[in-house]
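Right after this note come the structures.
Each reported figure results from applying straightforward, stated rules to the coordinates on display, with no laboratory input. Not measured: the values here are computed from a predicted model. Cβ atoms are built from the backbone, for glycine too; each structure is taken alone.
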Structure 1
Amino acid sequence: IYRQTDRQTERQTDKQRDRQRDRQTERQTERETEREKDRQTETDRQRDRQRDRNRDRDRQRDRQRDRERDRQRDRETDRETERQTGRQTGRQTGRQRDRQGDRERDRETDRETDRQTDRETDRQIERQTDRETDRQRDRQTD
């Protein structure tokens, strides 16, 4: 009877130990599962943050490209406006340019005429001086 009782007690103790070990193992497994979920959640967060950064960078690049395209369109519009305005005012501007050119040519012609006149005057003065010098020499010689 004692043996039987001892065996029963031993079996119960074994069963209790097994149950306790099972509960410990289960708790350990739950903790590991929670840690893995936490790690996965953190990995998901990092991936989400990276995706958000990439999306922000792409949006910024798109906005920059749009601004550059708008500036280019504005420059082309300005050039076309200048061309249209130039066609309207071109005749007047051309006439003004022609008159300015005429004035510059007239001034240059006047300068050249003055230079020629000055040279001619210098030659006449030189010839006159030479003649007078020759006359005086002739008088002294006589």
Structure 2
Amino acid sequence: MGELKCSVIQDLLVPYLDGEVRPETHREITDHLVSCGECRKLAADLKAGSVALKNLGKPAKGGEQEIAVLMAARRKIWLLGIGAILIIFSLAGLTGFGMFEFFKTSDIPLLIKIGFGAGLLGVGLILAVLILERIKEQRSERDDFGKY
């Protein structure tokens, strides 16, 4: 009778822990748990598992900190990008002014001026292509990050 009683009690432990049994059944199970160590241990294990399952759906407490770190990194990337753009335009302006002064002087042969201009144009085109490819890569990384 005692083993049958334990098996019945063990079957009722989950509803008992969830508060889904009638008051008289609750009282009988409580009395049994006081006297039976095996059922008491099973009830404690089930309760711990239930608490772990309930906490499983909750977000981690450090989530806000991680978001703040990611936002700070994103802000830093934007500031670095703006700084890089300012440097690029400054160098482009200085190069343009230098080229204007270079082509304005008449004592340099025309063939050297054309060669120098073509070389600078080629370097400028290569830099422009590299910058555009990097921008495309960053956009695709950002799109991939948004999927997760």
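Comparing Rg/Rh (Cα atoms, Kirkwood Rh), for residues 73-112 alone across 1, 2, which is largest?
2
Work out distance in nm of label points 7 Å out along Cα→Cβ at positions 49 and 121 for each of structures 1, 2, then name the structure with the largest result.
1
Say we calculate Cα Rg over 2.2 N^0.38 Å for every structure; which of 1, 2 gives the highest result?
If we compare Cα Rg over 2.2 N^0.38 Å over 1, 2, the biggest value is for 1.
Suppose you compute helix-only ellipticity at 222 nm (-39500 (n - 2.57) for each DSSP H run of 4 or more, over all residues; to 500) for every structure in 1, 2: which one lands on -31000?
Computing helix-only ellipticity at 222 nm (-39500 (n - 2.57) for each DSSP H run of 4 or more, over all residues; to 500) on every structure in 1, 2 gives -31000 only for 2.
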